[in-house]
Structure I
């Protein structure tokens, strides 16, 4: 199990490296290429938009290709993207093209890693496995941040991307080797008559994807603007950055912990997801007060505790769709990428019209909408559970 989980984490981390390397080294990249801050923001939006548009197709493709070929293709696309960016594109359009390649690789890497965990880990350990895998996002951010002082400043940002490309190539060579066991288990998750796997509970799944978009928009805005708001409210820039870092580490711990607990709980996981989302509503309201101690409490509550829900959401969807886990989680990933692409930009526009406090309340409203959609999806699944031919709800 450990090699499979490690492979899934490496694969998921590799897929997000193009965008996190770009944002972490943004000062160096923009100075060298002559990009404006607005152009940089648009490039990040391009990455997440392309990831959203390709999530469902790559999920279905991963089902057909299998974990080995899908993981090799995903890491290969990430490597091409990173190499292309390291060659210093001469225009924002060229840079966007390489980011789109990386975005497709990112979608494929998420689908392949979810498929790898679904087929290569025991059902009784999948909650913990998905919790560990979802820690790949903050891990990629940490790698991107570490590249700045260790490589970017001394050798140049291009060498940071080149080093990340080497990591992607290693993943393309190593991860498929741990996929054989997962492929061998495929027969246990497909129908005996060889019928094509189908998505179970499509309407609830679409509702969950939409809920994820709302939740990701709120959290993406929080991660983008928390440091600025904390600094405006009286914290030093250093302490504000430290708050975000500590809360992010807490999120890793919470994602793993909630997964371990899920493996010991008999269903009802969606109710727990909804509870975590609602904790984020409370946290955003505390952040919106502008009082430093309450901002700290709200950040810990929202980022470290509430934001543990994505891993449990994926685990729930996989349990509901054992024959098509990559395609099912592709719907959820599409929602996540859509929220990440749209949320911070709209929040920035909102700040030009209203006060920061209003913006945080709007984000809290987005989380309320997410919770309501999740509750609706859960209700639909409870109704569909009465069909004996479908797997039990979670």
Structure II
């Protein structure tokens, strides 16, 4: 891009949108729009793939955000493209695991703002290829998107993307801001992350307690679909039935529905079985918004063994091991829930289901049919 081309892009961006130009350099608003299948991430990846140097400054960095970029970051490492990433300790939200993943790249420099707890800036700067020094140019993205999966793909974010020659006043100002913040930041090392992990864990627990508390102030009620399903499940129990299969599309609130039914059934103990640890944690958090405060909840997954709680959220991979399964009596749980019940035909699930003798068993799935002729019904 040379100065005459840039002038055309600026004219189209700020004077007359009818002018036909290369959209790559056209000033634009970047946002996530699921209906139009547009994501901020797409622009970020494009600029990374076409730059020869980059500088990110964000308040939050999460593991999910790094996962969105990981393949491109590996390509940049192979091409020896250098980059700087500046994070912030703002609200101690940046995840230690994300920082560790970034430390693995020798072409990246990683720092974090620790002295300014109000640092909340989000900006992405790319130095783009040039055929000559006078054509050297930059692209900047400044707005609301942090380096998280939600901010790059789902959240309603607003960001402005602009391109400039190297001597443009806006780019110069952007570079000054970035360099000043970089100079004030601390290098991220494994030792720093180890010390930060304790702080991060405490902050995360405080956020979760506050989140749960505010939800307790507002009673969450079943939606129309959930209310109808709950009536049907209650009718089955009234008829003496001891199991039910809930078939509902993804995203319709099956976990909340199961929590509503558990609250109605009031079992002494409940077991919620899933196939991934992350889902177990999320399900536990959902239940805690619905059930009574005196009921204790716990995880039984890789790294967690909270088997003495009233309601236990477990992965099938952990439960299926003999030493774990036999840690519970067969009648330990009055109510058992199988998430993604279309997996229940697998040997691991069959072993667990054959062992336990609950008073009521609820399976939940969006896709009950299996290709191996196993009858989930």
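All of the numbers you see were taken from the coordinates with simple rules; none came from a lab. All of these numbers come straight from a predicted model, not from anything done at the bench. Cβ atoms are built from the backbone, for glycine too; each structure is taken alone.
Just a few scattered comments:
- Origin of the value 19.4, where mean count of other Cβ atoms within 10 Å over residues 247-254 was derived from one of I, II: I
- Entry that produces 1.00 once FRET efficiency 1/(1 + (r/R0)^6) of positions 71 and 319 (r between Cβ atoms, R0 = 41 Å, to 0.05) is calculated, selected from I, II: I
- Among candidates I, II, the computation of FRET efficiency 1/(1 + (r/R0)^6) of positions 111 and 303 (r between Cβ atoms, R0 = 25 Å, to 0.05) that gave 0.25 used structure II.
- Set I, II, criterion mean count of other Cβ atoms within 10 Å over residues 79-86: the highest-scoring structure is I.
- For distance in nm of label points 7 Å out along Cα→Cβ at positions 119 and 311 computed as 2.3, the structure of I, II it came from: I
- Structure responsible for -12500, with helix-only ellipticity at 222 nm (-39500 (n - 2.57) for each DSSP H run of 4 or more, over all residues; to 500) calculated and labels I, II on offer: II
- Identity of the structure behind 5, 19, 24, 20, 17, 11, 5, 1, 0 (criterion: P(r) over Cα pairs in 10 Å bins from 0, in percent, calculated), options I, II: II
- Per relative contact order in percent (Cα under 8 Å, 6 or more apart), the highest-valued of structures I, II: I
- Parent structure of the calculated result 14.9, given that mean count of other Cβ atoms within 10 Å over residues 103-110 is the read-out and I, II the choices: II
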